[in-house]
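Pasting the structures here.
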Structure I
Amino acid sequence: MSKHTKHIHEAERRVQRAKEKMDGTYRLAYHIMAPVNWMNDPNGLIQWNGEYHVFYQFHPDSPTWGPMHWGHVKSNDLVHWERVPIALAPSEWYDEGGCFSGSAVNDNGVLTLIYTGNVWMNEEQTELKQYQCIATSKDGIHFEKDKANPVLAEPPFDCQGHIRDPKVWKHNGDWYMVLGTREGNNGKVVLYKSKDLRHWEYVNILAESDGRLGYMWECPDVFHLNGKDILLFSPQGIEPEGDRFQNLHQTGYVVGTLDYETGKLAHGAFEELDKGFDFYAAQTFEDEKGRRILFGWMDMWESPMPTQAHGWAGALTIPRLLELTDDEKLLMKPVPELQLLREKHMRLESISVNEGTYALPMKGDRLELLVRFSLGDFHGNAFGVKVRCSEDESEETIFRYDVKDSIVTFDRNRSGKGEGGIRRAVLDKQGDIVMFHVFIDRSSVELFVNDGRLVMTGRIYPSETSQGIELFTECGKLTVLSVEAWTLQDIWGELV
C-alpha cells in the first residue's frame, strides 16, 4: 500500500466517525455536498468513459477550512450522484499543506488529475509555496501521485508564493495550462504549454488586472464557445461599484480571442457571472454531447454558515449549461437532465393578482418553480415571487422585478438564520415576458431569469415549516401567464 493510499484510508475512517455526530438539518436534497464537514471549490470536472466525475475541495476533519483533500462523486446522468472514496489526500513533501484545486483530463485513457500542492513555510500559515502536481487512475476511483511530481515547481515571476488552480486542456495536439497568480497587488492568469503533462514551458501572461480587478485571480478556466475564447476566473479584492461586486470575492468572465502563439488573450470587459450572494470558484467542462457545463461553489468566503454548528458546510450549485450570445453575454441555464428529478406537478394559467399577494396551493422546501409574468398590461411598480414563506409571515425570501428600472432584487433579510442582505442587478429584458425559474432546496435558492440572462444564487436557512410560495404585485393588477411547480427528488435519502 502506497503512502498516499494509506492517508486516504485513514481519512475515510475519520469521515465515517464524523458522520455519526453530524446533524442533518439543512442538508440539501439534490445538490452535491461532502459526506460531512467542510467543502468548497469544484475540481476536476470531466466526463470519462461515459460517467460524469466531480471532485471538490474537502476537509474531512472539520466543518471549517483546513488541509485540503479531493472529495469525489460520479454520475451517469448529471443528477443522481454516487459518493466514491476520497481521490487525493496530502501525503508528500510537495502537498503536505493540502491538495488544492485543479482539473482533470483524459490522457490516452488514463484519468489524470492536475492539482496544486500547497506547502506552508511558517507556523502562522502566512507564507507558502505552491507546486503543480499530477495523479493518475486507470479505474477512475483510485489515484496514484506521479513520480515526476512536482511537474512545475517555480513560478515565472515573484508571486509571493501564490500560483495555483491549474486548468488543463488540449489544443492542436498540445496540452495547455492556465494558473491563477498575482504580482504585487495585481491578479494575473499565466499560460503554460506541454507535450506530455510532465514538462511545462512558460508561454506568457494570458490576462491581468488593470489595477481595478483585484489583487489575486483564482480558479481560471479557458474554453471556446460560439467562436470566441472565454476566460472564467475568480478575482479577489475588487471594490464594490454601486450594485456590482457586492460579495467579498467574485466569479466572472471576459470574452475575446486567444493567440496561442503569443499566449495573450485580447478581451473585453469583466462581467460577473452570478449576481447573487453565494457563487465562487466556478469551473466548466465539455461533455460527450459537446455541451459546456458549469458547477460553482454555492457559498462565500467569510460568510456565516449556520450548518458549521451541525458538523458540515458547503455545497455546489446545480449543473448549469453555458451559452454565449451573439452580443457576447454568457448565459447559464439549468441542464435539461434536472427534469429527471421532477415528481408531483402543478400548473396554473392566467392568474390575476390584484395588489397584494396570491398564495400558491403547492408548498415545499425542495421545489422547481417556473413563473411567466406578462408586462403587456401591467402599470404597477413591481412584482415577483416569495418562497420559503412562514404562515406567520415572519420568514420569506423575495425575488422582485422593478418595472421602471428593469432591476431584479434578491432579498434574504427575512430568510431565517445566517446573513441577510439584498442583491440587485439589471435585467437585459427582451419582449414583454419576464420568466422566473427557481430551484429551491432546503437551504439554497437559485434564480434563473429569462432563460439565464440573469442568475442569482444564495444560501438561506429558514425554519423547516416555512414552505409557502406567493406571487405578489405592487401598485397594479398583474397577469401571470402561467405557473408550474414540481416537487423534486431527494437523491441522497439517508445518505445525507
Structure II
Amino acid sequence: MRTHVLDLIFCITVITAKYQPTWPSLDARPLPSWYDDVKFGIFCHWGVYSVPGFKSEWFWWAWKGTDPDKDVVSYVNRNYKPGTTYADFAKDFTAELFNANEFVDIVKSSGAKYFVLTSKHHEGFTMWPSRTSWNWNSVDIGPKRDIVGELKTAFKGTDVHFGLYYSLFEWFHPMFIDDTKYNKTAYVDQVSFPQLIEIVSRYKPEIIWSDGEWDRSDDYWKSKDFLAWLYNTSPVKDTVVVNDRWGRDTIGKHGGFLTFSDHYDPGKLLSRKWENCMTLDKFSWGNRRTMKSTDVNTVHTLIEQLARTISCGGNFLLNIGPDMHGKIPPIFEDRLRELGRFITVNSEAVYGTKPWIYQNDTGNVWYTSRLYSTKLRSDRLFNPQIEAETIIYAWILDMPTTDLKLNRVKTTSTTVVSFLGTNVSYTPGSMSALVLPFTKIPWRLLIRNDAMILKITSASTQKSTPFDAGGHMKSQRSLSYADDFSWIVDTL
C-alpha cells in the first residue's frame, strides 16, 4: 500500500513540476550558490564498523563477502568467540561519550562550513530510528539515541550547513539480494526510496550525498523520481545540493556536483562544480584502532589539497571517523583545529572566491581570486583578470629559499602585494612577471612556516582564459557584464 501511495504522490508532482524526472531537466537545475561559496566541509563516517575498528568501514564485507580478507577473518577468530556475527557488534556500539555539541565545536574550529554524516552506510545500520530498519538502527540497539537528530539540532543556528550521506544499497539485505536474483525492485520500493524520503522530510538536510549506486541503473534506484520530488516539493527544494552517485552510469555526468571518485584531484579547471572527498586517515574512512600517527595526513597536506581543489573550482570534503564510544580521535581534532587556524587567518582567500584565469604556477603555487565590484554571473567558472577589479590570492605551498618568481602575474606601478595574516605589504613595480624578494617575506609574522598566501591587487589586465589538458576551454553560458569587458562573455 505504501508503494502505491508514493507512486500517486509522484505522479501528481510530475504533472505540474518545474523539474521533470529526466536527466536533461534535473541537470538544468542551478546549483544553490551557498555550496560554491563555502568551499570546505567535514565528512563523518560512523557506524557499527567502529566497534571492530579494523581495516576499514568495509569490515563486514571483508569478513563475509565474496572474497574474504584473510587478515580480517584471522582478526575475528583471534578476538571474538566462535559464532560471533556482525549483528553482535551493534550492542557494543554504545556511543556513551558522544556529545553532539562537541562535534559542532570541532567542526567549526576546522573552518568547515558544511558537515555530512553517514546516515546509513553499506552495512544498512541507520543512525536514526528508521521505520524500515527495525532493530538495526541507533535507537533500537547500541546508542539508543537518534544520532542524526542530535547532530541536526546541534548544528542548527550555526553557519555550518548540515548534510547526510546515504548508501543506496546494503551488502546483505535479503530484499536487495532477491532483487538481484529475480529482477525485482522490492528493496527500492520498501527500503531505500522510503528511507530517502524519510531523512529529507524529518531532518531537512541541505546535502544528500548518495553512494552505493554502482551495481544498478538509476532506473532501478528510481533516482530521477526522487530528485524530481526533492527539487520540486521537498522541504529543502530551494537549498539542497546533491552529488552524482545515482546509478552505475551517472557518476561524473548527472546530478548536482560531481565527485568522479574518492580523492579526486584533476589539477585543472572543470566545466562543472565538483568535490574532492578525502580522508584524514590515509587508509580508512571509518575508525581504525590500529591507526598510527604516521597514517594521518599532515596539516600541510590538507592545506595543499584545499588549495589545489578550490583553485580548480572544487569543494574539499575531509573525512573523520569517530570511535565506538562517540569520540573523535584527539589526533584528528588537533589536525582540524590547526587547519582551522590557517583558514581563519586566510579566510578571504577561501570563502566566496572563484578560480583565477590560471590555476597554478611554478613552485607549487595555486591561485584563487575575487572581484571588487564587476557584476558577472554568480555561477561563472572563474574570475577574469581586470586591473582595477581583480584580487589574486597566490597560495605558496613550497616556501622559497631564494627570490620567488610568479610568471602568471603581470604587475603595474600600482600593484600591491600583501601577506595575509600580517600588516606587511610592498609594491613591486611594473614587471612582466611578479618577483617576490626573499628578504620581503615577514617570516616571524606568518602563521605557518610551510605555507603562506599572498594577496595581489591591481595586477595588469590579461585577456586570458583557463586552459585544460585539451587546450582552450569555454563554457556555452551567456552572462551579463559591466563596462566594456565584452571579451569575457565567451569565456565564463
Structure III
Amino acid sequence: MKRFFITAFIASATGAMAQEPADALRYSWSIQSGTARQQAVGGAMGSLGGDISANYVNPAGLGFYKTGDLVITPGYNFGNTKSTFMGRTEEKQKKNSFGMGTSGVVFGSGNSNKKGQRSSVFSLAVNRTANFGSNVLYFGQNNQSSYSQKFLEQIQNDGVKDANVVATNYEYGASLAFNTYWIDTIAGGTSGNYQFQTRSPIGTGLLQRQELINKGGLTELTMALAANWNDKIYAGGSIGVVFTNYERKSIFDEADATANPNNKFDYATFTENFSQNGAGIVFRGGVIYKPVEYFRLGLALHSPSLLTITDKYNSDVITNTESYQGEYSQTSQFLTGNENAIFKYNMVTPYKIIGSLSYVLREIEDVTKQKGFLTADIEYINYKAASFMELEADKNNPAIVNYLDDLNDAIDNAYKGTFNFRAGGELKFTTIMVRLGAAYYGNPYKNLAGEKGSKFQASGGLGYRNKGFFIDLTYIHTFIKDIHTPYRLQSGLTPLASIKGNMGNALLTFGIKI
C-alpha cells in the first residue's frame, strides 16, 4: 500500500468516515458474555466469587477456589431491531448466531501458612466480551438535507474550487459524488474557480433509506492470579489479550420523493465496505473483603484497553440524473488502482470502576450447605475517555494527527460518563439452583441533538451441582434503545433514526472439578 492511499484516505475521511466516533462507543458500550451462572444473576460477579467469569469482572473472586474447575460455555444469540426514521417505523431485522461464553480452567490449591494465606489460584479463560452482530434498516422522507451535502462540506472545508481536484482528490467520497453528478458545478464558474451544488431536490423531499449489516466482536484470552487470606481478604489480578474483528456494509439510498421524471434527479446510492481488525491488552485488579460472615464487599478496577487497529475501506456511488446525464457509477478502487484505503492507529477504551455487595444465605465453608445469595454491582464508565492515537511512525504526519484530534474532540462532545447496575440472586435446593437477575446500562450520550440510549437485561436460569459435576442453563433477554445517523452535517441538519432492539441469548455451561 503506497503512502499516497493512506494520506488520501485521511484527507477524505471526515466525509467517508463520519461515523468513526461511534467505533469508540462500540468497544465500550457493550454487554460481555460470561458463564450461564454469572449471566443468570444479571452479570453481577464483583463480590460473589467462585466462578471462572471473575476473570473479567473482579479477579479477586477466583480466590474463593480451593480446588479447580474445567468449564465450557456454548451459546446461541438471536434478536431483531426495529427502527423509526422521519416518523416511519421499519420492519424488524433479524440476526442469529452461535457464540461462546466464558470457558477455561481454574487451578486452585488450598493451603495454610503463618501469614494466613488459605489458597492460591491460577486461571486461563477465553470469553466473547462483545458481540457486534446486528442488522439495521430504516426508511423515511427527508425535506431538510441530503447525504450529498456531506461531500459539499468536504470541498468547502478545504476551500477547493478546481473541478479537476474535486474529481480526483477525494477518492472515497466527494470525487465519487462529483464524477457521477450527485454533486455538480454551478453554472457561471470558470476553470479553477467553481462553486458546487447538490443535484438532490431537497426542497421537494428525498426518500432516504439506510441499511447496515454488522458482523464481528471482541474475544479476550485472559490469565489471572488470585489468593485468599484467612477467608477474609481476597485479591486478584488478570491480564487480557483482546482480539477484535468487525465488518460493516452500509448502503444508503436517496430518491426523488415526487417521482418527477423531468427534475434531473431520480436516485443516488452510496455503498461503503469497512473492516476492522486488531489486538490489544487490558489489566484488571480487585479485592473482596468479608467484614463478617454473610457479607462480601468488592472493588475492582479495569484499566483502559490499548488496541492497535487496522481499518480497510472502499466505497462506490451509483446515480441516475435522468435527462441530465442518465445513469453513472464509480468505485473508489477505480480511482486508487484497485486499492483499499488502509489506516493503522491506536485506540484507547475507557477505564471501569466496579463496586459490589453480596449477601450469602448461611455462609459456611461447606458450600453444599449454603442456601443462596443476593448480589449487586455498580459500575462507572467514562465513555468520553475513549480516544484515538496515531502510531509512533505517524507522529510527524499532520494530516493523521489532526484527523485523530478531530475524532477525539467529537468523542468528547458526544459522550459522557455514566453508571451501570447489575443485580441478581440464587436459591439453592441441595443440588438444584434457581437464579434470577437484571442489569441496566445507562445512557452514554450527552443528548446534544436528541441522542439517547440504554440497555436493560432480564435473566433467569437453573443449575445442577453434584459429585464434582455441574451444569447451568440460562436465558438472557436484552432490550436496547439506541440512535443512528446516516450522516452528520456541520449545518446541524443531521437526521436521526431511533433503534429498538430485542436480543435473546441462551447459554449452557458444563463444568467438572479437577
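What follows is calculated from the coordinates using simple rules that are stated; it is not laboratory data. This structure is a prediction, so every number in the text was calculated from the model and none was measured. Cβ atoms are built from the backbone, for glycine too; each structure is taken alone.
Look at Rg/Rh (Cα atoms, Kirkwood Rh), for residues 248-327 alone for each of I, II, III: the largest one is in III. Here helix-only ellipticity at 222 nm (-39500 (n - 2.57) for each DSSP H run of 4 or more, over all residues; to 500) was derived from just one of the structures I, II, III, and that gives -4000; the source is III.
Any idea which of I, II, III comes out highest on Cα Rg over 2.2 N^0.38 Å, for residues 176-303 alone? Top value of Cα Rg over 2.2 N^0.38 Å, for residues 176-303 alone goes to structure III.
Here distance in nm of label points 7 Å out along Cα→Cβ at positions 216 and 392 was derived from just one of the structures I, II, III, and that gives 5.1; the source is II. Between structures I, II, III, the calculation of Rg/Rh (Cα atoms, Kirkwood Rh) yields its largest number for III.
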